Structure P
Amino acid sequence: MKKETLIYEGKAKKVYSTPSPDLVIHEFKNDATAFDGQKKGTIEGKGTVNAKISAAVFKLLEDAGVTTHFKELLSDNEMLTYRLDIILVEVVVRNIAAGSLAKRLGYPEGRHLKEPIVEFYYKNDELGDPLINDDHIAELGIASKEQLAQMRAMGLKVNDILKKFFDSSGLLLVDFKLEFGTHNGALMLADEVSPDTCRLWDKETLEKLDKDRFRRDLGKVEEAYQEVLKRVESKGQGSMEKEPLKELGLKAEE
């Protein structure tokens, strides 16, 4: 499958059309941004790391019954996916207090939450992706009640799967962001799952192995991303088949 026209360029990826109207190619970039684009930089090798981690995680989720846009990894930093109509709601699932949640609740960073907290954000760069609730979403008309309920349920299912998977890789899944879209009316998990979109801490040392190293000028950013990739690939020798699901106590969907 070859790239044709550039149809979208975001902070972390370029999206190209293909000969098929149903498929697009995501090219992952090394560019890094934080604080609504106020901080910019480059993380060497990030595009390759995020593409490979996302591909492995999408395969794992598909095997567990989560419908995603993923088709195949075409190269080290290019992924073939279904072409979606993106829903302008970002779903954030939190297991441990960190970032904005710690500030809002007055919690110390690292405090484990009683239950996972699901939050919705308006996907709008000009407004800074603000926190919104069900009523705001209905007012904006950006998702139906049924879609919102489905996105929440899928977010919690993804959380259950990825908490177990990352735990088996020696990582704590602190929180993560998901995006969704529709293809021929079917809701699918979109975007990526990577250290750009997840907070991941080493289970023993609590060392941050994610984008917070870039946000907070902690150094060793490239090394952190590479460490996550190494742990993810070690679980399935580079590809997540159905065997790891059994190891995690999860049932594969036939």
Structure Q
Amino acid sequence: MIDSHCHLDHEPLISNISEILKRSKNVGIKKILTICTTLNSYEKIKKILKLDDIIYGTFGIHPHETKNNIVSQKIILDNVKVSPKIIGIGETGLDFYYNNSEKNMQIESFKIHIEAALEANLPIIVHSRNAEEETYNVLSKYKNQKPKILMHCFTGSYNFYKEMEKLNSFFSASGIITFNNSNDLQYTFSKIPTEKLLVETDSPFLSPVPMRGKKNEPSYIEHTIKKLSEIKNINFSKMVNITTDNFEKLFFANEN
């Protein structure tokens, strides 16, 4: 199993990292991708990467954090060169649910991240909330350059999935697919081709059923995979192999 998106630099994960890693390995996790959201987050991630071989990281600025973390393409490219364990750019994208950062500022930051990802030939981890049309419009302008797109914690509409499918995107399922009120999302995931599926915890957020009420952690990924297996009517072990292979294909294809 691979957790394609978590935040090991957040509490309570960072203060309990040894136990978190032990439980992750006990359930069979082979890789954990810890995601950058701010410049300060990245300083923590660089240290976390050194703790265990299974931990990988990214560099990027979350759309909520754009106004307080201005970055250029050069800054992004310089930071991803710090370690071979930095294997993606993000999370970036658009979030218009709250007014944490002005829309045009978010869009400009998003474009800078996309262009850096193309230059570095790395996947871009995309956050999209209340911004489906705008997210697609920005990414579609780069269609001919074939960006490697991972729609993180995908909760979009079926129509949004169909639009993003045109850009050859991957889609990551989080614990939200286990929630009782996620029927529409479950339907959408039932239609996404297996070769485009990844899984994530987004821990310490979004604990899946039956762990609701607890702080999420990578070891809980098995519950999301189990639900995805049910949605796709695929054996659990096979779904583990599918999502693991897709992660390797997206993030490590250039090494093979």
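No value in this document is a laboratory result; all are computed from the given coordinates. Treat the numbers as computed from the prediction; the structure is a model and nothing was measured. Cβ atoms are built from the backbone, for glycine too; each structure is taken alone.
So the values come out like this:
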read-out: Distance in nm of label points 7 Å out along Cα→Cβ at positions 72 and 96 from the coordinates reads 3.7; which among P, Q; value: P
read-out: Structure from which -12000 was derived, helix-only ellipticity at 222 nm (-39500 (n - 2.57) for each DSSP H run of 4 or more, over all residues; to 500), options P, Q; value: Q
read-out: Among P, Q, which structure scores highest (criterion: mean count of other Cβ atoms within 10 Å over residues 48-55); value: P
read-out: Among P, Q, which structure scores highest (criterion: distance in nm of label points 7 Å out along Cα→Cβ at positions 64 and 232); value: Q
read-out: Label whose coordinates, when distance in nm of label points 7 Å out along Cα→Cβ at positions 24 and 208 is calculated, return 1.6 (choices P, Q); value: Q
